[in-house]
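Next up: some structures, all given as structure tokens.
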Structure I
Amino acid sequence: MKGKRIAILEARLGAQLADLVRQRGALPVHAPALAEVPDIDAGAIGELVRSLVARPPALAVFQTAVGTRALFNATDGLGLTGELLRLLEKSTVVARGPKPSAALRSRGVRIDRSAADPFTTHEVLVAIGNLPLAGSRVIVQRYGVANAELDQALAARGAEVVEIPTYRWSLPDDTKALADLVGSLERREIDAVAFTNAEQARNLFFVARQIQKEGALRAALNATLVASIGPVASAALREAGVQVGVEASPPKLGALLSALERALS
């Protein structure tokens, strides 16, 4: 990787990822493509917890650590954390991977089932495959967007799905770095691009459309090494007509960098 220019679209862990790239002798080009915006309504959370007391959920699905912590922070402020914990004790609790698992354990929550690697919606559905859900309430901790695939699959099994919004994804306030990245890619100044989230791909193409460079971006990415954190990000890239050069396994930053290093050496 020495001397290679690696574009990084990660926002929250962008500085950490850039440091890891530098440690390998490469030059990071940081263009955050995603902003996490708090989207939690304490009043709505209070009403939800009280409604769950009247009609408890049979299943609770936690998808991200950030969202799980935000939910418990909200119930802390409302004095309802004890009630939420009692409800979860009576539910089947499912975690989508190690990060939400850690957040749940920090609150003393028993985890009944966990999604297997690579921690996608498919693995969540496999983990709950034999649970009877017809006529039951299911709560789903939402991540940056509603998980339509999961919600539809649960509803098809007769469940009443209640989503708990905690944060949402949006474009960064300043998209100049993304527009500049599109230009750098078009001029073939970038050796590889690391995508750590599906929304990063969608947002990058959104910015490209705004500056009438969507076709140029697609062509440039297909002439560049594209590295994906895992199958969900890879699917979004392929939907945009982009060929994925390497995909991390397991879907973690360390594995992503190792795959990049092997591909570039």
Structure II
Amino acid sequence: MKKKISLKSLDDIKRIKESGKIIAEIFKVIAGLSLNGLSTLEIDKFIEDIIHKSKARPSFKTVVNYNHATCISVNNEVVHGIPSKKKIIKKGDIVKIDIGVVKNGYFADGCYTFSVKPVSKIADKLISVTSEALHKGIDVLYPGKRMGDMGSVIQKYVEDSGFSIVRDYTGHGVGFAVHELPGVLHYGVKGKGRLIQEGMVLALEPIVNEGKYNILVLEDGWTAVTEDGKLSAQFEHTVAVTKDGPDVLTE
């Protein structure tokens, strides 16, 4: 973790966007596939192959003791699910695929929750609310606003929809490394928190639970699950703060 916030130039942002475009293209490809019957390890290997063919590298492999290109979390798994040949996707599942890419030294992150139809009505609603919450947060990212302005918008929308926002994991700065300062809370108080500055590049990644926000980490040391066993969804974009407002680099 860097000790200070690294503001990015317009050229830096352009280069981070090259990594972000790879993530966007991968999600577009996956959206056209049937995940039913695939193992999460097969999905991981498929994604890693695309990253390498794009002349980039999976940035998650730069994280100490992590050996995969993605984190894939299914149903009540909240985040950091380790790809496994034993974990087979089936109809009715919701699948969070989290991808990090580094190209020419510039990093981007993205996550998308896919539904393997048919899914329950509550699963559909959870996915929709989580995606919308992310975009509501992005819309606040203008220089001069506060982190609490962004966090409070996400929290209010999620809670008004009958769900909860996970507290144990935050977004983060990104661009020159996998994780940078500042930490990005997806809840908060309007008018409070760090000042949002031009040149910040942030990974916004709200995690929304069907039930309570409490989580547990499994014995593997990575995979987090909902404490009550209910569903969890997540979406993530890498976003640059420009003088004109937010520029989504993973779209």
Structure III
Amino acid sequence: MEAELGCRMGQVEQMIRYAYWKSGSKGIVVGLSGGVDSAVAATFCCRAIGGDKVLGLTLPSNVSNPADIKDAAALCKQLGMDHRVISIEPMLESFKTMPDYKESRYLLGNLMARIRMTVLYYHANREQKIVCGTSNRSEYMLGYCTKYGDNAADLQPLLHLYKTEIYDYAKELGIPESIMKKSPSAGLWEGQSDEEEIGLSYEKIDASLRSLELHGWQATTPIEEKVFELVRKSEHKRLPAPNLLERQKRL
């Protein structure tokens, strides 16, 4: 089992190196939330090309947990990578001056995700780096992400891994316990929990996704039906924008 996991980890690192070399960039930028997904992604990047070429950006708002910032900083020090903390609160305040501005958890959460990705790409453009995504397979399939926000990236080293698998890799990579033991959260509002927002635990989500894929996406339980409905509704997040160019190519 350990040998197989080591082989899979090597494949991830090889993919990162290839994306880095092919782009002709000078390094990689990773958004570090203090959570396990971004910690694993950053660790893979450092193992692949060296910590001196990886920049970690932590982009808190007023509702962010200070412990997350501390954990992100400690991880960067452990990995030998540069770490910067930039509050997105001034940018959020600027949006609030927009005519007809309205606020809800949904609107504000999507806005925060897109602001964060804009900041990541700004630094990547400025320093001739590429952006590493931190999305896992579970959230990608359920559409639990913001379009052109946290699902945007130049490479996605974790997209083939279910959330429950991320923890196996985190343990093998030596991710600190303080990060691994946290309840998964996008940090969009105080006390926000991914599993509470989705309405299912990641164990049930991943078991349902595995079963659905194995049985041709035919649901056999109420939980699988709920998961399948989330997958169906979020299909647009996994497909390119509708256009006539692809149709013309086929003709």
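Of the structures labelled I, II, III, which one yields 2.0 when distance in nm of label points 7 Å out along Cα→Cβ at positions 40 and 128 is computed from its coordinates?
This figure was derived from I.
State the single structure among I, II, III that was used to calculate helix-only ellipticity at 222 nm (-39500 (n - 2.57) for each DSSP H run of 4 or more, over all residues; to 500), giving -13500.
Answer for the origin of the read-out: I.
Kindly point out which one of I, II, III the value 26, 23, 15 was derived from, the read-out being semi-axes √(5λ) of the Cα gyration tensor in Å.
Clearly, the read-out refers to II.
Using FRET efficiency 1/(1 + (r/R0)^6) of positions 152 and 192 (r between Cβ atoms, R0 = 25 Å, to 0.05) as the calculated read-out, with 0.75 as its value, let me know the right label among I, II, III.
III
Moving on to the next point. Comparing structures I, II, III by mean count of other Cβ atoms within 10 Å over residues 72-79, which one has the largest value?
Across I, II, III, mean count of other Cβ atoms within 10 Å over residues 72-79 peaks for II.
No lab work stands behind these numbers, since they all come straight from the coordinates. All values derive from a computational prediction rather than experimental measurement. Cβ atoms are built from the backbone, for glycine too; each structure is taken alone.
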